[in-house]
Structure I
Amino acid sequence: MNTISRTGKIAKKVNTALLTGNEAIATGAYKAGVHVATGYPGTPSSEILPYLARFNNVIVNWSINEKTALEIAIGASIGYKRSMFTTKHVGLNVASDPFMTLAITGVRGGIVIITADDPNMHSSQNEQDNRLYSKFAKTPMFEPSDSNECLEFTNLAFEISEKFDTPVIVRTTTRISHSKSVVRIEPIYMPNLPENTGHKNHPEKIYVKDTEKFVMAPVYARKRHKIAIERLKKMQEFSNNSGINKIEYDSLDFGIITSGISYQYVKEVAPFASVLKLSFSYPVPDLLIKEFVKRVKTVIIVEELEPFIQNEVSSLGITLKGKEIFNRFGELTPDLVKEGLINSSFIKKSGDRSFNKKGLAKEGLAEFGSLLKILEKLPQRLPALCSGCPHTSVFYALKKLKIPVMGDIGCYTLGALPPLNAMDSCISMGLAFGAAQGLYLSNSSPKKIAGIMGDSTFFHSGITSLIDARYNNACFTAIILDNATTAMTGGQDHPGTGKNLSSGQAISNKIDIKRVVEGIGIDEIYTIDTYDYNTTYLTLKRALNSKNLNVVIAKRPCVLYPKKIDSGKKFTILEGCNGCDLCMQTGCPSILNSGRFSDNNKSIPLIDNSCTGCSICKDICVFNCIEEI
């Protein structure tokens, strides 16, 4: 777009685009000349690699798990190529083994690690704060506060990686990953012509062996650890002097130290405050912090989750309030920041200027509190499996069989919720078969145990635990829900689909789950179509009555990905339904209360137009009161 200068003349053309943080990260990586980009899908990071795959001259692929993804990136770096690894916060746990050692070997081609944290656990099993990984590994960290910084910092992170011989973390959170804001792009950025974003071509280099740098036997690792500690000192000097961390002086009565999305909330709620914005947030800029605290009368720290900044400031001998005001759990919002500042009297100390202008008084907060109390009284609307989900019949059958079920991470985790209530655990990805073996070894269950996971999870880390179970002669039933996609994170491909981001729709090297299981040495394998409920129930019953380690592969495509499936059939509840509630117990969102009652005063359900025609409810109805329209 063109801008008008103060003289009325047309200024230099500014190229802009409205991008999410994830899209901006992909664009920044491309501009930096990334050669290999790998990762494993996980909300809120999942959109980065698919967006990057639109560009030319980049190898972009999903990996089988996060550890493997980072190992591929490391190999590319050793070959002098820039590489990027993307993950959600818990995925860095999986990759932490190679990551912690990479932090001391250093790099050749720059390596950027994108970790997308999920405060408030919108789609996660915990809300760990991965800023702690940066300090743990002695690696630098960027924290963008909008999409433009996502692009700029990702681009810059590759330069920093090579300048300081270190991997670099770029940490986002859900709000940054998924929110859109204006991004400045030079040269012209066109979504349909991604090659126009200015991809840097780096000169080819011939591989050279360097044992002391990349072979971390103790004799070499000790030297590299010392180098990493010295490097940290140089990076702190850079943190102070680079200009990436910025002081924005306003009122010298009141100041805030903050980073990431919290910076946006601070500027919205208290625009009169002086702000120290930490964008290169580890190592912290000690000299800037001391200068800021010296000049500003009262300073507090606003940050989500752990007191990371607060502890770093404390290590400088400076005591500031932060987590005494704001929680260590959940997301911050402008309202929570506002409430914290008022309740702690910091607004009063600064003259309360912005609040008087906008009418944001305590009375407004009281109204906000009343609204929250009303919302708390509303009945919970629990998430449910989709209409026609192929997993429904499996969980319904497991509920009827009343056996312990060790579960896993995926949309099938919803099988643990009412009305199905058919899963007993969900702790980490790939846990189910290991936990089933452990529960078997405990001898605490009189019934045979089931472990259940999806196809993508099986490839991610379920194969190893199934091998371990076979090796140690464990006895349980391993159920693999093969819906031919990674459904929970948006329908990404995996080795069982035979597709990847680089290959597009071309199918090649498809890995057959049954053959993998046979290769492990398990002979008792059942394959079922989960839309046939009666066969599903009888097969699971047979498998659970067996005294062997066996595997049930439930094959039926996801109803949503890669495209929404509708059989064209519709079902209805017939007159004479006695309200037995069996069909309601599937939890299908298409089966609702009609408001009508049977002769024995039981609620009669109805099936609405969202029905996909899977026929599971028809199979379950023992009174034959459901038929196809």
Structure II
Amino acid sequence: MTDSIFHRGPDEDGFYSDGSVNLGMRRLSIIDVATGHQPVHNEDKSIWTIFNGEIYNYKELREELGKNGHDFYTDHSDTEVIVHLFEEYGVEFVHKLNGMFAIAIWDKNNKNLFLIRDRMGVKPIFYAEVNNQLIFGSEIKAILANSIYKKDINYEALYHYFTFKNIPAPFTAFKGIYSLLPGEMLTFANGQISKKRWWKINFNEREDYDEKYVTTKLLALLEDATRLRMRSDVPFGAYLSGGVDSSSIVALMTRFSDKPVKTFSLGYEDELKNKEADLYYARKVSEAYNTEHHEYIMSHREMVEDIENVIAAFDQPFSGTISTYFLTKLICRHVKVALSGDGADELFGSYLSHRTAQPMHHFARMYDKVKGDTLTDKERNLFAPCDIKFLQDLYDKSEGDEAKWRYSLYLFTDAEKSSFMTDLFKSQINGTRSFDLVKNNFKGLTAQNALNRILEMEWNTQLPDQVLAFVDFLSMAHSVEIRSPFLDYRLVEFVATVPGSMKIKNGNVKDILKKTVDDLLPQGITNRPKEGFVLPVFEWMVEKLKGYSMSVLSEERLKRHNLFNPEVVGNIMQSYHSGNRSNAGRVWNLMMFQVWWERYFE
């Protein structure tokens, strides 16, 4: 099992076995390289832990525990604080941690095993229960490597993939294998599993905030979060796309470094205007802060060559962003740790669903005035950055209901999936509908504001299931650890009190963040159009990947699993190549499923 995840920790392995539990881990040595070997135990060896991730405030915690009489046998390991915190506070110790972590704790005396995932879900944990035995690992492949688990498809989970571009947790693509949720703790005792959420984002918007207070507080929190994430005994660097988020982190890193920060950017052989701008602005930031800058230039051919490795990193079908895999090829030659700007879009509002939330709320509220064409200019401005035709189309599909309009922005609707899935596939899904899942995701939200409600819903779903998934799996595939200051829980909890009207203002996305960091950045960066850190796959598929995509989704290959109707898939392909570019994401989604299925079930 540990061999299967060698890439997550190529430096050393460690094992513990006592007849009741078997613990194994692979270590990427970053803190206390010499003495921080795992598994780690307490003074009388009654408590053992293995742990993936970083506890950023470990120095402060070690000092506190030392004053309380705890003895440490490592030099300065962040892992060792876990067993002593557990001794001191029991399972409530998790609230003391500032970090990203997947933790397993074995309480030998009480025969209790605890699995704990960090608040945001940066680090993954998967588990399966077979014959009253619990198997768990940082990746699904570790469970697949255990002979008592018999590999089988979870069709209901796969059904949702075609809507969300990823498998929604707690499901996985494999029957009987589940993902622990962010901020969730699993206890295995007496052959029984119990779970509880120990943290969840909670929105409490403060309309009395003014911009000066918010920007001052944000900058202080972001600066401290960056400082903590620069604790490392090995060289580190930073992703730099030339956008607001990563550029802000690089700017703040220079405050805590006495030598040039190493920065890394991704470019492409093809001269794509939007992607050339990334390199241009990244170079501007590098020059402004005198970083040691590196660029990785890739081609469409490299993507085709590595596509199976990308899917193998996830162990599941995935058609979201995969750029991290290619840039990390360069990063791993220079550093083991890199800071990134991940999480900022999801906190402050950037994606289409975020840009749509407030305008759609106002559109539905003033629909009679829209129909009567009696809107004032001031009222029309509330629709920015969306145009009225887009909002009208969305309203016609949803009547303004938030779950319905958000559902219509996902990739494939239930009706569209029904058109290309065979009777064999449909017979396996027991009437499952992705719309029901979307509706359920809106239940129990704490936010009141229209934008914050979308942000909260996606924070609990899309962020861990898709965004943090590609960050972790694709960087760890090359043994590189990514740390994001925007995911510091103190910052997240504060931003959850900031009104949505400050996050997207007059159609300007991440408005309050841009005002916070504007003085840090070279001119033009906060004003440049949003350009996501995504491969230009859709541009490539028009010509350069046309032959490849048609081969992957050929009738011959689709018939091997008999899950898709080749004629309908062919029509989607034909429509795309005839100029319907809106089908690009759908073609890519189907392709990535096919690559996954052939690798894992052929």
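We did not get these values from a lab; they are worked out from the coordinates using the rules stated. From a predicted model like this one, the values you see are computed outputs, not experimental measurements. Cβ atoms are built from the backbone, for glycine too; each structure is taken alone.
For the reader, a short list of remarks on this structure follows.
- For 0.50 (FRET efficiency 1/(1 + (r/R0)^6) of positions 26 and 410 (r between Cβ atoms, R0 = 25 Å, to 0.05), calculated) the corresponding structure among I, II: I
- Volume of the Cα convex hull per residue in Å³ from the coordinates reads 211; which among I, II: I
- Structure with the greatest value (metric FRET efficiency 1/(1 + (r/R0)^6) of positions 50 and 426 (r between Cβ atoms, R0 = 41 Å, to 0.05), set I, II): I
- Origin of the derived value 1.9 (distance in nm of label points 7 Å out along Cα→Cβ at positions 106 and 130; candidates I, II): II
- For -12000 (helix-only ellipticity at 222 nm (-39500 (n - 2.57) for each DSSP H run of 4 or more, over all residues; to 500), calculated) the corresponding structure among I, II: II
- Of structures I, II, the largest value of relative contact order in percent (Cα under 8 Å, 6 or more apart) belongs to II.
- Of structures I, II, the largest value of distance in nm of label points 7 Å out along Cα→Cβ at positions 74 and 554 belongs to II.
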